[in-house]
Structure I
Amino acid sequence: MPIRDLAAMTSLKKSTLTAMLDVLERSGHVTRVPSGEDRRSIHIRLTAKNRELQDVYARVSQEMTSLGYAGFSKAEVDAFEAMLERILANLKSAEVLMEGQRPMSGGGRP
């Protein structure tokens, strides 16, 4: 997966994501692979070490979800998650607006 796609999917700035990927690469969980189609593009691939842990990640995620939603009805969970989606959409919209108002470095126009 290209880094730009991963950044968009996670809503992280490329600089933040790059730092996180550095740690994951040093620990053997991902590798950076040059794109065969675009020399400027780097793809991130999961390693065998990471794939071995995917079942553990999924189980822990499910356990945490069960703990967090204990006592909530399905309707309540659905409503809560819909509200979180709206909050995220609002924050993304605000970020886009704020980026459009920032002056470019060097005194150029935004």
Structure II
Amino acid sequence: MDSPIIVRGGPLEPTRRPGIRQRRLVGPDDSPHQNLVLVEADAGARVELHPVPNSESFFVLDGELVVFGDGYRERIGAGETCHFPPGHAHGVEVGEAGARFLVVFAPARG
């Protein structure tokens, strides 16, 4: 890479999950090392319990999330981070005010 990748503004796109929109800031075409995704979610939106083959981290910008899995259920709010190691099954519920958060997947996935 000869120069940095600059990502300018763009729209949030709907995902397959109701009430959740995303904008990929860094994708697999930009870097094989990580994806960076901005997520905006409505109050009550939910991501079902699922495993991912790579690591996944959330950084909450606004609002509150409940992250859950086998044997745990934790609230995280603005300024807080949650990390899931590769293969760790987890789900997410969005709090009453909705939420905006960043998600990092490493290595990148398509």
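Quick one: distance in nm of label points 7 Å out along Cα→Cβ at positions 7 and 71 came out at 3.4 when computed from one of I, II, so which one is it?
Working: I: 4.2; II: 3.4.
Source structure: II.
For helix-only ellipticity at 222 nm (-39500 (n - 2.57) for each DSSP H run of 4 or more, over all residues; to 500), the calculated result is 0, so let me know which of I, II that is.
It must be structure II, since only it matches.
Between structures I, II, where is relative contact order in percent (Cα under 8 Å, 6 or more apart) highest?
Once relative contact order in percent (Cα under 8 Å, 6 or more apart) is tallied for I, II, the winner is II.
Hey, Cα Rg over 2.2 N^0.38 Å derived from one of I, II reads 1.44; which structure?
For Cα Rg over 2.2 N^0.38 Å, the value 1.44 is produced by structure I.
Values in this text are rule-based calculations from the coordinates and carry no lab data. Fair warning: this is a prediction, and the values are worked out from it, not measured in the lab. Cβ atoms are built from the backbone, for glycine too; each structure is taken alone.
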